[in-house]
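K.L.:
Got some structures for you, see below.
Bear in mind these aren't lab numbers, they're just calculated from the coordinates by the rules spelled out. What you see is a predicted model; the values in this text were computed from it and never measured. Cβ atoms are built from the backbone, for glycine too; each structure is taken alone.
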Structure 1
Amino acid sequence: MKAASEQLVLDLPHRPALEAEDFIVSGNNKAAVALIDLWPNWPSPLTLIAGPEGSGKTHLANVWRLRCDAVCIAACDADEPALVAASHGAAVIIEDIDQGIADEQALFHFINMTKEQRFHILMTARSRPGEWDIKLPDLRSRLRSLPVISIEPPDENLLRAVLVKLLSDRQLPATPHAVNHLARHMERSMGFALRLVEELDRTIWQTPKMVTRDLARKILEQLSSDGTDG
C-alpha cells in the first residue's frame, strides 16, 4: 500500500501557478516585468526575453498571453501553417527560439508582417541571438537586431522568497533556518530550486516531518552527489 502511495505522488507532478500575482519581482527580473506591464506601448513590436532555465520566462509569457489573448507557439513547431494561423491574432509568443526553428523562411516572413499587420511578437530563449544557430542569413540578421530583455540568475534574497513560495504551494512546513541554509548554499538557479523542493516533497511524503536545516543539508548533499546541481 505504501509503494502504491509513493507511485501516486510521483505520477502527479506539482502544478505551478502562472498568474501575474504569483510572480516574485526582484532586481534580476524587474526589467522583464516592466516590459510586460508596458504593453501595448512597447517601443518595438518584437521583443525577446532571454534567461536561464527556470528563470521565469514562460511564467511572464503566460501573464502576457492572458492579458492580450496571445497565441503561443514553440519555435520547433513554427512552420508556415502554424504561423499563418497565428497571424490572425493581435499577439504571438514564440518560445524557446534558441532551441531550433521549424521553418526559418516562414518565420522571417512572419516577422516582417508585424508592422503591416500591427501585431506584437514576444520571443523567449535561454541565450542571446548571437549564440543561436540560424542558417538563413536574413533571419539571422533580423533576430540579432531584436531588443533583448535579460533575466539574470537569482540572488540569495530572491531564492529565499521563491523557496518559501514553492514550499507553501506544496504545503511543506519548513523552519526559517532550513530556508536560509538552502538559499545560501544551493545553486543559483530557479530550475534547481524546483528540483530541490520536489526532492524535499518526495522525502517528506515517505517519512512525514518538517523541513529542518539538517534535512535541507542532507537533500543538498544528495543532489550534489547525484550531479543534478550542475
Structure 2
Amino acid sequence: MNQLIDNHGAPDKPEIAVLYADEALLVLNKPAGLLSVPGRGPDKQDCLTSRVQAAFPGALTVHRLDMSTSGLMLMVRGLSVQRDLQRQFERREVNKTYIALVDGRIPPPRGEIDLPLINDWPNRPRQKVDHAQGKPSLTRYQVLEYDPQAKISRLELQPVTGRSHQLRVHLQAVGHAILGDPLYASAPVQRKAPRLLLHAESIGLRHPISNEFVVYHCPTPF
C-alpha cells in the first residue's frame, strides 16, 4: 500500500504516504519539515495528525517525530489500540531504528551514548546534557559507512529511551552533530545538508490485534 494523503494542491506542503493500514494501525511516512501535531499559533496548525484525521476520521496519535525528522510514524484507530501502543512505548517494547548522516568519524564501529538529558528552558525547544538533574537517556549506534573525502559517517541509531531530541543532542554532545541540524549543529555542519539528515527507517511492535511482532520499513531518502 502506498496511498498519498492530499496536500490540497499546495506545492510547498509535501504529501504523506500511507505505507500500511488495517483496522488498528496506520503506518505513515512523515516528510521532513512537517509538524507531527499542531503547534502554538494559527500558522502551526497544518501537521501530519490533522491531515491524516481528515482522511481517516478518528485516527489517534501515539508518538511523534521532530518537525525536521522524516520517516515512520504510527497512528492508531480506536482508544483501546491507543492505550495498548502507549503501554508498549512506555515499557520500551517498541524497537525503533533511525539512519543519520553525521559530521566526522566515530572510531568505534558500534557503541552506546549514555548521557542524561533535560530541557534547556531558557533556550526552548532545545535540550541539553545535565549530569545532575537530567533524565537517563541511552542511544545505541552502529557505523554503516564512512566517507573520508566528505568526512561524513552514516549511522544506524536505536534510541533505548525516547527523550525529546535525544538522538540529536547525544550526537552533538560526542562531537558528531547530524548534518543540517538547525538547533544543535555548528554553522558549517548545518550547511552540509539542506535539511536535518535524520530518518526513522524501521519500527517493530506487537500488533494490538494479532499479538504478532511486526516490523515496518521506510527506506531512507538520503
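K.L.:
If you work out distance in nm of label points 7 Å out along Cα→Cβ at positions 45 and 69 for 1, 2, which one comes out largest?
P.N.:
2
K.L.:
Here distance in nm of label points 7 Å out along Cα→Cβ at positions 85 and 117 has been calculated and equals 1.4, so which of 1, 2 was it run on?
P.N.:
Label of the source structure: 1.
K.L.:
For which of 1, 2 does relative contact order in percent (Cα under 8 Å, 6 or more apart), calculated from the coordinates, equal 18?
P.N.:
Traced to structure 2.
K.L.:
Could you tell me which structure in 1, 2 was used to calculate P(r) over Cα pairs in 10 Å bins from 0, in percent as 7, 29, 29, 20, 12, 3, 0?
P.N.:
That value comes from structure 1.
K.L.:
Right, another one. Using the calculated result -4000 for helix-only ellipticity at 222 nm (-39500 (n - 2.57) for each DSSP H run of 4 or more, over all residues; to 500), pick out the matching structure from 1, 2.
P.N.:
2
K.L.:
If P(r) over Cα pairs in 10 Å bins from 0, in percent, for residues 101-164 alone is calculated from each of 1, 2, which structure is the one that comes out at 21, 38, 32, 9?
P.N.:
That value comes from structure 2.
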